[in-house]
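The data blocks that follow each hold one structure.
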Structure P
Amino acid sequence: MRLGADARPGAFESVENYVMIDPRVASGLRDLPPSVMLPRERTLAAFRRTFASFGFLPIETPHIERMEVLTGKGAGSDEVLRQIFEVTNKGGTPGELALRFDLTVPLARFIAKHVDQLGVPFKRYAIGSVFRGERPAKGRFREFVQCDFDTLGTDGPIADAETAQVIHDALKAAGVPGFTIALNNRKVLDGLLGRLGVAEKSGAVLRTLDKYYKIGRDNVLKEWTTSATGEATLTAEQADQVLAFAEHGRGGEEVLDRAEASLADSALALEGIKDLRSVLALLDAGGVGRDSVVVDLGLARGLDYYTGIVFETTVKGWERYGSVASGGRYDNLATLFTSRRLPGVGASIGLDRLLALLEEAGWLSGAGATAPVLVTNFPGTDATVSVRLASRLRVAGIGAEVYPEPIALGKQLGYGSTRGHSLAVIVGPDEAQREVFNLRDLSTRQETKAVPWSDLETTVTHALAKE
């Protein structure tokens, strides 16, 4: 082990005097080995293709933002803001910087700064780590990756519906077998609360309603009707009415029919219902089947910045994992940074929670190697032969790995099988002299012998096509 920065070159500390450091990671964080990263990369590639196919453009914002950006009024719920990781460099000012807790608030800052160059409507996607100091649990980590896509500068229902359609198409492309996209519009719930005379308490009421499936009905009622200060958020009667509306508001368009009748005196609620009908019609036109979509008038979403449609997506049979994709419309968030009106709508797919779910369900599959072909390094064969053949395969667009040591062939083939290679190209001294190779299928152990080097690319391509 090297001593330190001022140590003489080549000077090492003796093993006896070296204190080993525990290699564990901090709580709520984790290392990601190839077995996790390979399906992760395939999933991200599917998401990127989907986002791009709808015209979304990639951007990136810093992991570290000024604290005032992340904590501005309406930027996040009190619960999220309590989980912010503060960042202080040596000599820096405490409380000045923090790690981003989502990708939406940085987007609002970004668009306010760059809108004159970008123009509107502007469609962006961003994939990156976000950080929250929450209690670690299954599928919940302190650092996790969000895959966001948003449309800014338009109020139209096409952007709302397209958000749900992108969720649908991205999860399909990633191989998620069955899921439900729940839709609501915050105007419906705000209209209900306005009719009950508690519109000014909307934020507190909806943050608690958002925890319904997490803390249960009784605890929701308790939070609404009791307070340490003696002032309850809702009366018992009001709380019962809100819960009755939410609990009986899940289904198809018949749910909207009932809500329209019961909230006929609320112009705001009727506007939200009309918006939902438009979105459902557009989803039908976009080929998103009603078996993947449900209206849920109890869906609130906990962040204060939502103003219109909201989304939550769960995997069928695995609802206990919670939402794997969520979002909504936020028409006022950019006003934190500019006087220009920049309405937006978007969603985020939680990559880590989704992959944890797919792994537990046994739905993760695919090759375990990034290169499908292993070119062996046969003892007694000039290594330049293996390197030359592998290079030819790569030029043809076929990934090929050369085994680095000329050890026993059986051990090389075992390595290829373990790592997930599909095929092995074998050239022993006799084959090299005749300029032929043997091609082994590592899963079936079947071998095609004495294939001319001139047929390398076509033979390997044909074999991979049959995989």
Structure Q
Amino acid sequence: MATVVPHTRLKRDALGLPQIVASTLANIAPAMSFFFGFGTIVGGAGVAAPLTIVAAMVVVLFLTNTLGEFSRYRPSTGSFVTFIGMGFGPTAGAAASIFMLFGYIVAASSVVVISGGWAHDTLKTFLGISVPWQLLSLIFTGVVGLLVARGIALSTTWAAVFFYFELVLLLIAATVMIVINRGSLSAAPFLWSHLSGGLKGLGLGFPLAIYLFIGWENSAMLAEETRDPRKAVPRALIIGTLAIGLLYIYLAYATETAFHNDAAAIGKSSIPFIDAIKAAASGLLIIAYLAGMTSIFSSLLGLTNSQARILFNSGREGLLPRFFGKIHPQHQTPSVAMWSFMLVAFAIVIVFGWNTAPVDLFGFTGTLGTILVIFGYLVTNLALPVFMFRRHRNEFNAVRHAVVPVLGTVLMLFPLWGLVQPGQPWPFNVFPWVALGVIVFAGIYGVILARRNPELVQRIGSYVADEEA
């Protein structure tokens, strides 16, 4: 095993189970995700769109089994990259460091762009002030960068504060919609007969329903700073997925009730939840906008804290330039990786955002990033049975370590196909080819790096979250 240098360790025992659950929920950003995603889900699935959310939650729970099992045996801040490398070897691990980070950074840029776009709309709607959204995105990026660089406990606390504030606002708005429209309460949203086209409708809404859960994996990347990560991380994965799934189901039911279960009307609305609260109680509209603001800010905090740690660990273990593996001497944070992650995400926004509306760029970058992230999910699922059979054969469990991950892989092929299938409008028809190009480049990079550094096999997974050098 490679030698672990003490000063390359993150701050130990800084977080407990409540903190990593809150960080995970903040990363998912339910208000932001639901606001921009639910109308499209209804467009495909019809009135019974909540059933697609239930299906997505179940599939994500299959994925939590994979990450949870890996974290029980080898908790690592490298998460997917480390787990893929431990299962399939250094070439695959090095390749994963490229395609996973590309996917995460592009997806992060969708949050950066919508932070400025939503702030611009909020200021204009309620104060009549028009501030360039690019400037507002820069401010959000800078504030988040300063917070996450100063300490994991500090930034996670703020992410939790903003998330729970967002949660309260969402629950208030949804409950008001249900009370005011109680005459439209119905079981229709949960009846298979109201699913447009039956199984086909479920399939049409399923890819975006999965997108609503992106970020569920956050806690695995915080393992090194978490107390008792072998127990806390698996629990956080399950708790976070169930909690966010139940919240989405409630928000979906409230929105459909407010629209009197009219799927056509929901499909025509750009942001159904906003239009629903506007119609039910316009005086509470500010609540929905504030929920969106806090959602976006907490998401930026959560995703930067977690996903930038993959960049950090990849640099620390030699999969990427070691520059990224530096730790701030005072705050014990991977500040170089964090700032690099955020600034590249912001650069993507600036380069592609001058002639594109924030909402459109949000959809473009979110889609492209999600393709690669889902591909990473699939590879990690397949890595679990290989890892267990090779390294822990005596503890190999056919159900947990083979059946569940393989079934999860098969189920995740449906949302992946929804994102890459032919016949999509421009630029979505180009994204599958871009993703394929990134994967091919990542594979070539992995082969070259593994050949040049034979000791790489010793370094992948050498930083176990709860073990010393």
Structure R
Amino acid sequence: MSEIKDETRGADPKYAFRSEAPLPREERVARLLKTLEGILKAGIYDLPLEMYLNTCAKCNNCAEQCQVYQATGDVRDLPAWRSNLLRRVYRKHFTPSGKLFGRLVGAKEVTEEDIDAMVDGFYRCTMCRRCAVNCPLAVDNALITRIGRVILGDLGFAPKNMTGSVKTQLLDGGNTSAIPKAAFIDTLDFLEEELQDEAGVPIPIPRDVEGAEFLFAAPVSDYIMEADTLIGIAKTFHAAKASWTIGTENFDAINYGLFYSDEKLEKILNRLLAEARRLKCKTLVIGECGHATKAGLLFQKVYGRSEYQDIKIKSILEVSHRFLKEGRLRLDPAKNPDLVTYHDPCNLGRGAGLYEEPRELLRAAVMNYIEMTPTRGMNYCCGGGGGLVIAEDLHTWRMEVGGLKKVEQLRATKAKIVVAPCANCKKQLRELIQFHKLDMELAGLHDVLGKALVFEKNP
């Protein structure tokens, strides 16, 4: 890529992104520079961020990796072009060479039109990090996108569903769906009844048990939409004879701050850690949710309070895999005879390195398994990553652009079931399957695992 053109994108009415009411246009530039300066001075991202903002080989590798660019062919969907929106501002205002030589070194004064282009560009990126895998300079464009969104969030640009859910979680109901505590407990009671019916043995869902080894937290939406996943997880804990509990004060693992606000990310993360401390649990286990897992694993050391640093954070995939390796799970794969494939959630795969654990669990629980192509670190994003799945204004874009490569992958497997251990991926994949009329069903990993578990019935 010999040149990244200095152009901005006009609003596309078909794929319009709508945000909260932003600052007056005349105030945006000054606020953007102030926020970027604050991020750089805080030193949270330190050398990697400054290196990424200073570096681009202009080699076009990211074009070959980005599923959005592959779907549109628009230069403005190139990861390098998007990152350059912020990179040239950084060089102009925060590097000696940029201040002295300007455009000669890729620096540029930021304008209100540039900010419009950032809003459009940073919210057409799924933050999947696929482009970083083969970058010769290891530039993480997803980190630049995230920093761009944090800056835009300070200007008032963020999806309304995202900001509204965070407000509800932090101020109103303690969870993004505003489920009252009494209703949540009723839901747990109902799930226990379902567990008894399915397993034929009583399987409790412990709540507020002090001193349990594991505090389990799932996305609150799972209790409404993914009951089979939660039932499978409860079965797994029970089969392994694990010491676990759910906390009824803070039970929502969702952390949308990861996608647009460090301040919100910090508050939500510490609420969950505080629940683990309240119940004297050693390990916080995050359910089938990629972004919640990544928010915990990557940011505990940075944003977790000092008194919570001794609390371990694990994905349910790691915990269930450990149970399997210890011989604590008895599985009958004949209970899952259909052809199954596995979708690597970006935040669990490229974000947390959890590739083999879910595959080993699946191979032990199903009769027929097939990989997608490409797979693991090069697997395609579902098309709704980076929080875009909850931006309903982008639904058409997610179906017609963001998810096209994933649809091609799914079709090629001829699988009857696609397993995705991530709440956001599940929503996106369900909608893709319906929109593109794919002959397959979606399941969580613990839906399948729970179905295969064998329990000794009481005589």
Taking helix-only ellipticity at 222 nm (-39500 (n - 2.57) for each DSSP H run of 4 or more, over all residues; to 500) from the coordinates of each of P, Q, R, which one would give -12000? P
The value 3.1 for distance in nm of label points 7 Å out along Cα→Cβ at positions 352 and 384 was derived from one model only; which of P, Q, R is it? Q
A value of 39, 25, 19 was derived for semi-axes √(5λ) of the Cα gyration tensor in Å; which structure in P, Q, R was it taken from? R
Matching 18.6 (mean count of other Cβ atoms within 10 Å over residues 312-319, computed) against labels P, Q, R points to structure P
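All of the numbers you see were taken from the coordinates with simple rules; none came from a lab. Computed from a predicted structure; not experimentally measured. Cβ atoms are built from the backbone, for glycine too; each structure is taken alone.
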